[in-house]
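Got some structures for you, see below.
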Structure I
Amino acid sequence: MKRYDAIVVGAGPAGASAALGMASKGLRVAMVERGETAGSKNMFGGMIPNCPAAEELLPGFWERAPWERHVVKRTLTILSEAAATSLVFESDNFDSPPYNGYTLFRPVFDRWYAQEAANAGATLLTNCLAEELLIENGSVRGVRIGRDAGEIHAPVTILCDGVLSTLARKLGLCKPLPALDTALGIKALFRLKEQEINDRFGLVRRQGASCEFLGCTEGIRGGGFIYTQTETLSVGLVTHLDSLKASGVAPYELLQRFLAREPVGKLLKGAQLVEYSGHVLPEGGYKLVPQLFARGLLLAGDAGGLCYTNGLNQEGMNLAITSGALAAETVCEAFERGDFSERQLSGYVGRLKDSFVLRDMSTFAKTAGLMHNDRLFSVYPNLVGAVMEELYRSDGLPKKSMGKVAWDSVRDAAPLRVFILDLLKGGGSVI
């Protein structure tokens, strides 16, 4: 049996942040990771916004971190059955430090970040499954693991073991996520020369792009993405589990058809497929955030449901890093006071509410409901395509006014009452 001041379960961004924050303050920290290395279980290949908490934990963070590209271009493409309509945003303000966002390759980034925590004094235990929480007099006092004599003890444990945190569920803090509020992310990684990526996406130097797609999931609730890394492209789909199950379509079949669609197929021409992977994501947002503390225990990152969508993109990794850092602050304060009670550790929630984490989740709390509207992924993408095609059509016939084109297309797509209700509900969820 080994004793530490604190235990962190999971060595992803939330766990590494928590371990780094505590170890840098002199606490003896054990970081337990079930993978062979930190990041070996991760499939994320997307974008992380600039995160001030990372710089506070590790000065010069983004100068040292192994990020791939800084993102200057964001594209939203709405696909109908026969057309693609794109909205492109590109800013010179995002092309100079401090950069607004970065693309990452998680196996590399997570391994580096966990090592920074180890360099600060944390003990990293890999190939180590946390099997059960140890409870003593109603308080969490450690973790039973599959190595090193089976148990490690500490007065406080931080769970950062992802959306399917079995330890939190066993303790009764989290309930199994309903399929309605759970998504499956599936990703294919393609290798392509750096210059080819730059040419195809209109980039130079280490500039990066993120592309989101709507209407690409054959009516299943969800969307697609492409993220540019240095010499790879992460391409995939995120779909709601209940909608995917009801469709009867296999995830890999849906992904294959997305990869073959234009404009995706053109962007991938000649690229070499490296791997496939999948990951479960929480989609419930603010309403599904569980109790984040108990006696001797805190939850951070996806384990605490700290992930949401604002209608354009998924926010999670920046919330993970920040929540891990705030959990570390809470534990350090608990050590100063010698108090690991539920009341003392509840200060963690106050910190989250004072930060952007729970504020942003509250702001976009209704957006999760908007994403459950099936018409958003079928009827309305086709409506956009029909309107744009009619506006640009040249057939020798008299032109309709733009208002008439829009009105006729809406009338053909859905009953006016339904359209107005969707418009009001959609506006109320994001404004």
Structure II
Amino acid sequence: MAKPKVRWDWISRICLRAASSVIVLTVVLGLAVVVPRSAQAQKFETLYRFRGAHGEGPDYGSLSRDAAGNLYGTTDSGGALGLGNVFKLNTARKVTVLYSFTGGSDGANPYGGVTTDREGSLYGTTASGGDLSCGGGYGCGTVFKLDTTGRKTILHFFNGNDGDHPYAGLLLDAKGDLYGSTEYGGSNYGTVFKVSVTGKYRVLHRFEGQDGEYPGFGSLVRDADGNLYGTTYKGGRYGEGTVFKVSKTGKERVLYSFGTQGAQPLAGLFLDEKGNLYGTTTMGGASNAGTVFRLEASGKYAVLYSFTGGADGAAPDAGVCVDSNGILYGTATLGGDVNCNGSWGCGTVFKLEPSGKVTVLHTFTGNDGALPMADLIKDTAGTFYGTTYLGGHMSCNGDGCGVVFKFTP
């Protein structure tokens, strides 16, 4: 079974060039200074480098962490048959493959990570496999459950009409219902769905184009009233993507259509206690290298930062998380060290203060990881955890098979 093709068309449109060690640029909030931090000052550590047998390419899905400090995630390829797996990384840095996908009815190519419940069961999606009569023999994907004994249950097989290729992870509510999106299917532009842990499935919304096309690779977020929020990569008024809201009854509303002030968001959103949404776009902004944005509950939109494509990074695939002081943390997939990955750069970890000041907390060099695409997660001690799609053991496929890392600001 072939691996589904990841959309990389946006990469070819970004020109990355080296910038000075300190970059001064104007953003919407005013004058922002990018301050790279030296390697000696960083509290960054690569926890694990994938080698193929334990998986390749931890992709867009963020990690999950249990109370004991164990990390869980997925790789979209590698494993026993090269079709991806679910893994556990314990505090001793030992990786255990909890399940390797076969490409049949169990699914293949999990991009979205896993979500855990109170009992320790894991829930996720596969982008292909499942019903092999769908998707030209490759399958349209599945929703699965993996319990603590390693037993896997398929909660739903996508058939195209109800969704196709779920790249994003799942959101689990207090009642045990799961919410997610598919990039394709429905009316060809993707869907938002709900499925119970017993397998009862419902399409909440089918995108039609003007209301968005191709939901992003980030998980949905949900407010106290049960409304869901997310992004689409394309569609909307200007064709460059949307921020959308879907009510618990399935009514959809476009909250914002992207254009020049940010374009083509792949990441999900962060929802604060005031109802403000924060996210990133892979393109657009002052240098067409992506942005960090805020969409207030009132509907007011602001670009908080425009990436330059230099030392600060470019093309952020992942979203941001916001701490209690209003500081945003995230990753840029490209940019940073232009000696890495040709002149494209291997990405950065950054923080963005309310003043508009950006500090580069880490610049990836390849051996320590390359191309961070998944959202960061944070523990109670303030340590962040994440993954990179490539880098690490560079003997693995020539570009590395990805890493798990942690850092403390």
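Please state which of the structures I, II yields 0.9 when distance in nm of label points 7 Å out along Cα→Cβ at positions 280 and 352 is computed from it.
Answer by label: II.
So Rg and Dmax of the Cα atoms in Å, for residues 224-367 alone, computed for just one structure, reads 15.2, 50; which one of I, II is that?
II
Identify which of structures I, II gives the largest calculated value of mean count of other Cβ atoms within 10 Å over residues 376-383.
If we compare mean count of other Cβ atoms within 10 Å over residues 376-383 over I, II, the biggest value is for I.
Determine which structure produced the value 0.95 for FRET efficiency 1/(1 + (r/R0)^6) of positions 168 and 208 (r between Cβ atoms, R0 = 30 Å, to 0.05), calculated from the coordinates; the candidates are I, II.
Only one of I, II returns 0.95 for FRET efficiency 1/(1 + (r/R0)^6) of positions 168 and 208 (r between Cβ atoms, R0 = 30 Å, to 0.05), namely II.
Here helix-only ellipticity at 222 nm (-39500 (n - 2.57) for each DSSP H run of 4 or more, over all residues; to 500) has been calculated and equals -10500, so which of I, II was it run on?
Answer for the origin of the read-out: I.
Looking at relative contact order in percent (Cα under 8 Å, 6 or more apart), point out which structure of I, II has the largest value.
I
Computing distance in nm of label points 7 Å out along Cα→Cβ at positions 104 and 144 for each of I, II, which one ends up highest?
The structure with the largest value is I.
Comparing I, II, where is distance in nm of label points 7 Å out along Cα→Cβ at positions 128 and 328 highest?
With respect to distance in nm of label points 7 Å out along Cα→Cβ at positions 128 and 328, the highest-scoring structure among I, II is II.
A value of 22.2 was computed for mean projected area of the Cα convex hull in nm²; which of I, II is the source structure?
I
When FRET efficiency 1/(1 + (r/R0)^6) of positions 80 and 112 (r between Cβ atoms, R0 = 41 Å, to 0.05) is compared over structures I, II, which one is greatest?
Evaluating FRET efficiency 1/(1 + (r/R0)^6) of positions 80 and 112 (r between Cβ atoms, R0 = 41 Å, to 0.05) on every structure, the highest lands on II.
Bear in mind these aren't lab numbers, they're just calculated from the coordinates by the rules spelled out. The model shown is predicted, which means the values in this text are computed figures rather than measured ones. Cβ atoms are built from the backbone, for glycine too; each structure is taken alone.
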